[in-house]
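**Q** Heads up, there are several structures right after this.
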Structure P
Amino acid sequence: MAERILLVDDHPLTRSALSGLLQQHGFDVVGEAADGESAVGRAADLQPDLILLDLSMPGLDGLSALPRLREAAPSCEVVVLTASGEETNLLAAIRAGAAGYLLKSEPPARIVDFLRGAANGEAALSGTVARRLLEQVRENGGRSTGVPDEIAAALSARELEVLLLLDEHLATDEIAQRLFISEHTVRSHVKSLLRKLGVSSRREALEALSVARA
């Protein structure tokens, strides 16, 4: 079944180009919105699988809309698509629950690939964005979360969140509720972090975390 996607951008030409591109590659574009406020209403009505969200919009901007979009459509993944690669916007979007942060300078085929990955629970990050985020995790991840640097550096920001919630002994459904994502997405993040840590179970991941902390 095609992923159902809501496009949120204040430029009609951009929305039209994205709609054509995504439909050509098998996505089902179920709606569009030109600002954050209308996007929240559309998300609540449509319950899409993905929301592709611009940050710079009149009225309610993308960053302010992001947590409200996650509440309106809890099982939906929100991917930012913006011209801004500013570190403050990147970190704010990730903290607000974005599943990805893509730059509009990305080739169209890469945007399509990233969105397919996001629909399967993978992080969607442009190359330059990923490097900046990794630098932040390396510099601040271990100190701010209590996760040793060697583990923090290996994981995405969302995988790090999931690992910390596993460390609190939360079940899959509880993690999904805490992060406003689907249980399927939680399981995808767990599978990914297990692979990156070289372990085969949640118990082994927590043991590796405990050993690294010692």
Structure Q
Amino acid sequence: MPNQSSQTTRSGGFFITGTDTDIGKSFIACCIAKGLIEQGIKVSPRKPIASGCIRQTDGSLLATDAQQLQLASQSDESLSQICRYTFEAAISPARAIAHAKQTITLADLHQACAVDKGHFALVEGAGGFLSPITPDGLNADLAVKLGYPIILVVGNRLGCLNHALLTIEAIEARGLNLHAIVLNDLNADSDLDNLHDLCRLTSYPIVYQPFSQQQKWTALNV
């Protein structure tokens, strides 16, 4: 892999979203970061808000997804810059904000996604595409404000075709550019027929991520 001094600038970014929560968005985001780094592109990862964070001995909250993105992107940015807003409760970010009686808006998250000029932004949402991310907005609304091409992660499990097609419709309805779909195996027994059906049901580029390769990549790189 190139070192930081050999990396080149490239503007733009991706917004990584999913059909649901716990379907491997962070893993896929790390894979994309690794691929961009191998091309010599400077990557600035952003997970603007995270819930379900781990309380540390010093009282701070650790967003493990943001930590993985930091490592995969070879970023020297602080975790607080990568993930500005953290909450301990494992609930939707919008609900976590309300429970904490804080005022965090969609505009705040948009600002938290800013990156240095010439850096490629890799922004990961929280939950599914239509999940509430702040009291005044959804992941979809943040994606619209950012305007980056969308990477849609689909967890390969029963019902994923319906979830994928509904999410694709929601992305198209907002006039966003769906760059690619990633079908991500969630276990060793994931149904490969879902890949064939998804290819038949949509014309977007589809990347298949086998479960066996996930285990190998995670062990070596995260």
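**Q** So if we calculate distance in nm of label points 7 Å out along Cα→Cβ at positions 13 and 45 for every structure here (P, Q), which label has the highest result?
**A** Of structures P, Q, the maximum of distance in nm of label points 7 Å out along Cα→Cβ at positions 13 and 45 occurs in P.
**Q** Separate question: Upon calculation of volume of the Cα convex hull per residue in Å³ from the atomic coordinates, which of the structures P, Q produces 126? Please report the intermediate quantities before stating the final value.
**A** On the way: P: 112; Q: 126.
Structure Q accounts for this read-out.
**Q** Name the one structure among P, Q that distance in nm of label points 7 Å out along Cα→Cβ at positions 93 and 117 of 1.4 was derived from.
**A** Answer by label: P.
**Q** Taking relative contact order in percent (Cα under 8 Å, 6 or more apart) from the coordinates of each of P, Q, which one would give 14?
**A** Going through each structure in turn, the value belongs to P.
**Q** Then there's this: Assign the value 3.9, calculated as distance in nm of label points 7 Å out along Cα→Cβ at positions 37 and 165, to the correct structure from P, Q.
**A** Details: P: 3.1; Q: 3.9.
The structure behind it is Q.
**Q** One of P, Q was used to compute distance in nm of label points 7 Å out along Cα→Cβ at positions 109 and 125, and the result was 0.8. Which label is that?
**A** The value was obtained from structure Q.
**Q** Next question, about the same structure. Match the computed value -10500 of helix-only ellipticity at 222 nm (-39500 (n - 2.57) for each DSSP H run of 4 or more, over all residues; to 500) to one of the structures P, Q, and report its label.
**A** Q
Values in this text are rule-based calculations from the coordinates and carry no lab data. Please read these numbers as outputs of a predicted model, since none were measured by experiment. Cβ atoms are built from the backbone, for glycine too; each structure is taken alone.
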